[in-house]
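**Q** Presented below are the structures under discussion, each in the form of structure tokens.
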Structure 1
Amino acid sequence: MKTVKDYIRTIADFPHEGILFRDVTTLFADPRGFRMAIDQLLHPWAGEKIDKIVGLEARGFILGGAIAHQLSKGFVPIRKKGKLPGQTISQAYTLEYGEAVMEMHEDAIAPGEKVLIVDDLLATGGTCEAAIKLIERVGGDIVGCSFIVDLPELGGHKRLDALGMNVAVLCDFEGL
């Protein structure tokens with residue numbers, strides 16, 4: 001029986017030499033694999049009240065949209081700076097090679113709404129931490145964070161744990 005991890009291919013030296021890229025597009029392309037991933041991303045939160053699904057740019061949009069549809073809930077994209085129209089709030093975060101900024105519509109989440117954050121990959125946790133800060137700034141209550149892949153060597157899971165987040169991952173890959 002195949003697992004979610006079996007559907008993910010590894011591409012060596014992408015986007016830079018020495019990197020092992022974990023490509024989830026092969027998972028998305030297979031209907032059984034994609035369905036399995038969506039079901040498993042939801043499983044840890046069964047019985048939890050969830051009002052909104054937040055997807056992180058870009059593959060988190062694919063997952064978040066499918067999960068929002070499955071639960072009949074609203075979907076909120078958190079995007080790179082300058083990609084959303086209307087009034088937004090911003091949060092800077094650190095990358096290994098500099099800084100980036102994520103944005104969310106300021107009215108996307110109402111105070112007290114229960115939110116599930118979804119993305120394909122947890123690396124350093126910087127993007128997710130920026131999303132957490134945005135959601136908390138507007139008064140959202142984060143139920144948890146779901147990822148398909150964790151790269152434990154980069155410390156993202158520990159970073160989110162330290163923030164008091166409930167984190168669920170479907171599989172991990174050792175080695176970068």
Structure 2
Amino acid sequence: MKDEPEVAVLRLGHRPGRDERMTTHVGLTARALGADRVILAGDGASRSDTVEDITDRFGGPFDVETTTSPTALLDDWDGAIVHLTMYGLPVQDVESEIHETHRTGTPLLVVVGAEKVPWDVYDAADWNVGVTNQPHSEVASLAVFLDRLFEGRELDREWADAEKTVVPQATGKRVEDRTDE
């Protein structure tokens with residue numbers, strides 16, 4: 001996956017007091033499932049420390065950025081924009097076109113919203129994509145989209161610079177310090 005063009009995730013919006021965990025989970029899902037960076041907009045920027053801490057402990061590379069001007073970011077993006085929304089076209093109908101665009105070297109910006117998304121985002125997007133047309137979580141939408149984009153390859157990703165690693169087990173929880181290996 002390292003040789004592929006960039007995939008960045010823009011978390012657009014953040015409802016203070018309601019979205020702390022959601023915004024954090026957007027960043028963690030982006031990291032775990034193959035994106036190169038997350039960009040947190042507005043009040044969501046307050047969650048950057050948590051995502052950076054997880055990246056420091058469990059490995060990268062993964063960048064966390066903040067922006068006070070998501071509209072400018074959308075306008076200036078040098079690549080294709082995928083907006084995840086339950087009002088979009090079914091992912092299974094557009095994923096081959098998105099794959100082909102990405103394979104040709106075009107960076108992708110994947111936009112996930114919180115509160116009501118401004119109409120400008122729908123207009124700026126090359127694709128408005130729904131993983132289902134039923135109400136659901138933006139975290140679930142991002143996870144399904146990234147898994148389809150990377151065709152499951154992200155599930156075998158290795159984190160060479162990790163301080164800690166999760167050891168898979170049938171039962172229980174086991175996290176080891178990499179220095180113990």
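Here, each number is a calculation from the coordinates, and none is a lab measurement. Just so it is clear, the model here is predicted, and its values are computed rather than measured. Cβ atoms are built from the backbone, for glycine too; each structure is taken alone.
**Q** Taking relative contact order in percent (Cα under 8 Å, 6 or more apart) as the criterion, which structure among 1, 2 has the greatest value?
**A** When relative contact order in percent (Cα under 8 Å, 6 or more apart) is computed for each of 1, 2, structure 2 gives the biggest number.
**Q** Quick check for you: by mean count of other Cβ atoms within 10 Å over residues 29-36, which of 1, 2 is greatest?
**A** 2
**Q** Out of 1, 2, which one gives 1.00 for FRET efficiency 1/(1 + (r/R0)^6) of positions 141 and 165 (r between Cβ atoms, R0 = 30 Å, to 0.05) as computed from the coordinates?
**A** Working: 1: 1.00; 2: 0.60.
Of the structures listed, the value fits 1.
**Q** One of 1, 2 was used to calculate helix-only ellipticity at 222 nm (-39500 (n - 2.57) for each DSSP H run of 4 or more, over all residues; to 500), giving -8000; which?
**A** Numbers: 1: -8000; 2: -10500.
Clearly, the read-out refers to 1.
**Q** Next question. Identify the structure, out of 1, 2, from whose coordinates FRET efficiency 1/(1 + (r/R0)^6) of positions 37 and 117 (r between Cβ atoms, R0 = 25 Å, to 0.05) was calculated to give 0.95.
**A** The value was obtained from structure 1.
**Q** A follow-up question, please. Consider the structures 1, 2: one of them gives 129 for volume of the Cα convex hull per residue in Å³ as calculated from the coordinates. Say which.
**A** On the way: 1: 118; 2: 129.
Derived from 2, not from the others.
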